[in-house]
1. Taking semi-axes √(5λ) of the Cα gyration tensor in Å, for residues 255-342 alone from the coordinates of each of I, II, III, which one would give 23, 20, 12?
2. Going by distance in nm of label points 7 Å out along Cα→Cβ at positions 95 and 351, which of structures I, II, III comes out largest?
3. Looking at structures I, II, III, which one was helix-only ellipticity at 222 nm (-39500 (n - 2.57) for each DSSP H run of 4 or more, over all residues; to 500) calculated from, given that it came out as -21500?
4. Here relative contact order in percent (Cα under 8 Å, 6 or more apart) has been calculated and equals 14, so which of I, II, III was it run on?
5. If log10 I(q)/I(0) by the Debye sum over Cα atoms at q = 0.18, 0.20 Å⁻¹, for residues 191-278 alone is calculated from each of I, II, III, which structure is the one that comes out at -1.01, -1.10?
6. Kindly point out which one of I, II, III the value 19.2, 62 was derived from, the read-out being Rg and Dmax of the Cα atoms in Å, for residues 111-302 alone.
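FYI, it's all coordinate maths here, none of it is from the lab. Everything numeric here is computed off the predicted structure, so don't read it as measured data. Cβ atoms are built from the backbone, for glycine too; each structure is taken alone.
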Structure I
Amino acid sequence: MKYAVWFVRLIFAAWMIPAGLNHFVPLFPQPMGSQPLSMELIVALLDSHLFDLVKAVELIAGIGLLFGFYTPLALLICLPISFGVFYWDAPLEGWGSVAAIYGYSVLLCNVLLLLAYNRYYRPMLALRAEVSERTQLVRAGRVVLGAWTVLFAANILFLSFWPAPTGTEPLAEQLMTSLANSRLLHVALAVQLVAGLLLLAGFLVPLALTAQLCVTTCAVFWAVFLEHSPVGALLTLATFALTGLLMLAYLPYYRAILQRHTLAAGEEAGSANYDALFVNNQGKTSRADYVPAMAVVLVTMAFFAYVVSGRTADFCMLVLLYPLFTVLIRRFRDMGRHPWLLFAPVMLMLLAFDIRLGYFSLGEQADVIFTWIALAVTAVYIVWGGAGTARVPYLEQRETSPRIQA
């Protein structure tokens, strides 16, 4: 079970980091779509700079997943982004398109990892969450927020008591028009409507507040930074503030997902878990743990090399060098070898990726030869790690061996 979780986690992290970084430091071409609605939406996101926020979340979440920081929180904040990727790739680009495969994959990885860390989300899914202080005030805030969000969402979706906001500033109008045309706005309003109904009923309140916060954050961005309407900005900021205050009131139900270091399904503290094997390079790894951990990393790299391919896959594999060499460093320590022995394969692989990505060249034939040398040297070290046996380093032997009495 845990090996499957590691595989999915490495795929997701290795995908999210380059995808997020690419927006700020161009690494590969940004997909712009091939259908009218998908092209309209991506252009609006880029022009309005809402894409900056989206890609920042992708990058932060990917780093958290790779390095084991607040993993349940990273997965949760990334879920709306994963759904957005799915929505753009599948409904807008076409359910049977090549892009849709990536959309399905991203959302599936996110959902599977959420299930793998489900123990941390269970408190947030309490059917009847209660607060211990200021009960009446919290209940009043919950009812007010629920009533407002239900009325606002229902008005746009069904009732039309007042005109839906369309925007008066160019960027605000462009973004709102693209969201409405793509029907992504209706998805967000449906989420808001369900969240509001749950708040009014008092069911699944922590979960409803989390969903509400996601939609409200985007509303604040639109009203404050694009539309510049004092009334709209005041209403969205008040909604955002009330949501945040209610989440603080229900903080005990979120504490589990705010843990810095966590364990997935099948993992145990103090044993061979993701953080111990792929993140912390100061410890040791036995051969029994090294072999499956290294196998997971190599299979993940092969997945990107042969299933994804292209420049995007190259950057994903580059990210995976960190867990690969972390596992090797820990294994070499267990073998009584100094980690500096890995300096050669690390540098060779980094230069090989520089060549592969076009940042450096020795000449066409020399590039091919150098790349194969880097792969061969790294393969020798990987096999060495699997064949070696545990040994106490010489300095530790001297410290622990009994002294000979004169």
Structure II
Amino acid sequence: MPVFIIAACALVGIVGILVVSSIVRGQAEREAAEKAAAAQAETSVDQQELSRAKQMVADLTLEEKVAQLFIVRPEALTNVEAATEAGTTTREAISKNPVCGLLYDEKNFVDAKQVSGLIKSTQNYVKDASGLPALMCIQEEGGSQAPLATSFIEPNGVSNAARIGASNEEEEAREAARHVGEYVSKYGFNLNMAPVADIVSSADSDLSERSFGDTPEKVATMVAAQVDGYERAGILCAVKHFPGIGEAEPDPHNERRYSHRSAEEMKKRELIPFKAAIDAHVPIVIVSNMSCLGVGNGEGDVPSWMSKAVVTDMLRGDMNFEGVVMTDMLDAKSVEEACDPSEQAVRALKAGTDIMVCPMDYERAYRGVLDAVENGELKESDIDEAVTRIVMLKQSLKE
């Protein structure tokens, strides 16, 4: 073959390679530009939401802001034995105390129509009182931990976490959360305090049916799938019980759980499912009543939500969680002995916690925060920071 033909073929080949390279490079540049534009647009939306939330917080009185720090049982406001309807008493109680949200369980449920009416009316009262929607909460985990299903209000409940975990089917976990999310939403609830991210290796544990399994990898996979399932159902969820109580040591005298593991040790096991939930964009983390004796420096025997080392350093700092942090149930015996109700919310706020759930004595807890601001123990700006996160969370609720 003549040399000039060979050269021509080589030139054509080179030109072809350059053309293809140019096309590929151009496509990559376009994709990069599109990603950058999308990220910039998302940042712009986030900034707009933050500005809107800050303005809403600025328009609240100090008393209204402090009320936003609490989720309570309806009986804590109305002083009735079991709240099953929302009438004048409920409206007046909420007008006086426009709290962040309310938590309901079996004693509040009679039938499907009654539940829907109770939740809808209460939500309307809260919106009228504060201009903000309430977090209408339930703990519908599945199995026996499902107040709507076990009260026969909702006949189509789901299996407990242990059975779902045993299936090793990620899609089953996702579908269970989506299903639960859809039926609790039907009754007006907008926050399900689930899933459980605790690792449980003993069948004797009181959490054995509520945990997805005994390995970090399995629990992490199932928890992330459930977070996605709840998001698909259009409902908020809250992963619990940070930093992991499944293998903690229980104390029968005060009903508290204790962990002696260091933060570094927890990173290799207990924290893995919570990291998976955070990576899946879980909006809320519930911090446990467990004492982490091996974490922190000199905080002593305190519940985890009262520990700055756990909430601010570990959860917000090391794990980069920017969402809302809630306490576990404060009306538990283990909490009663750890801290006076008037100090609970103050110490929780100092640790970096945003919402106090079911304090033993709401009035004393609420007044404790106001007194702490008045005497300079807390700054109003500390409360503003927490309430801004809460308002941003509420802005994400679907009407």
Structure III
Amino acid sequence: MRKKIMTAVLGAVLAAGILSGCGKSGKPDTKLTIWTNMNAEVDTIQKYADEWGEQNGYEVEVIRQSPSVQQFAQAVKSDSGPDAVIGIPNDQLADYVNAGLTAEVPENLYTDSDFSDAAIQACYVDGKRYGAPLCVETTALFYNTDLVSGVPETWEELVEQAAESGGVQFDATSIYYDLGFVRACGGYIFNYQDGAYDTADIGLANDGAIQAYEFINDLCNKYGVITQDVTADIARSNFQNGKCAYYIGGPWDIDGFTSAGTSFGICEMPTFHGQPFVTPVGTQISFVSNESDSQEKTWELIMYLIDHGALDMYETGNRIPAKLADQILDEIQDNVYSQAFITQINCGEPMPTVSEMGQLWAIHTNNIRSMWSGEQTVEEAAQNMVRQLQEAIELMNSGR
């Protein structure tokens, strides 16, 4: 009888020991599952995950996945659910935070000043850090070297020159491309202060924003350097085929122009209204699930990739590192195109990391088009933009 009791006790102790090595989901805490939104970089991420895993006694599986919030919310409930997402556009972060799916970044995980300002700003939602910045990208000014001998220092001068040398092409209906004009004149999308956006404070119809939209209207109706039917694809095609002198684009355009034999250079944006031209900086960020039983180790893995994989990520997918020290690596400094984008990145800012930002895109485009067509004055277009955005936000929040 005593032997049976001892056997039972021993069995209970052994079972407790086994369970102590498991998280609340029953998944062994020596296995991490990582989702990534990146494509070309999957093998590179797996390489550094394996290196870190060997050093720390973990098995890490990296899975290519373009998750939605709903997908992620369902997946984290399962034993094989993701511990983290590595490399997701920062404009999606707020949706995960608002759904209660993300863990806050540990206070001493990294130092904000080690990264581009825009990349850090992109990691904050409502004043709290929820992501770690991996890579950054923005737009810059492409110019046709057969049509342009020298790039003017200001947008005001550039437009006059472009009117005689084939124009300047970009999707000027999109706030993504118009942000620099708006910000240079004192306009803004949502007021940003102390790490948080005030979505009730919209600055797209203040005096500065209206002045910026007057210039954008003139691009079409006074200077004729932009046509009413312009889209990003039309602009790209026109520049690629040598039909215009200037184009606003990103690193993603370089391979296409090179393959097509387009003669081009890239430089930072000219100033506008006497101010630096702020472009939107997109940041690939990483975050940890608040359902993960291995949050501390998952953050360690993310920082290992940031600290050791920057050059490989750059060479694999042309990803400019968010960490300032990596931006001056010889291989990156020697690339004149990358240097142009880095210069522009470090005077840029992210699109607001709030779910309400998603309501603006179509509203902005529609009002710019109606302004160009004469259906609205510049001031009416700006005021309608704000009114429609306020209504859309109110409707969105009423469903929460």
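1. Source structure: I.
2. I
3. Value -21500 for helix-only ellipticity at 222 nm (-39500 (n - 2.57) for each DSSP H run of 4 or more, over all residues; to 500) corresponds to I out of I, II, III.
4. So the calculation was done on II.
5. The read-out comes from structure III.
6. III
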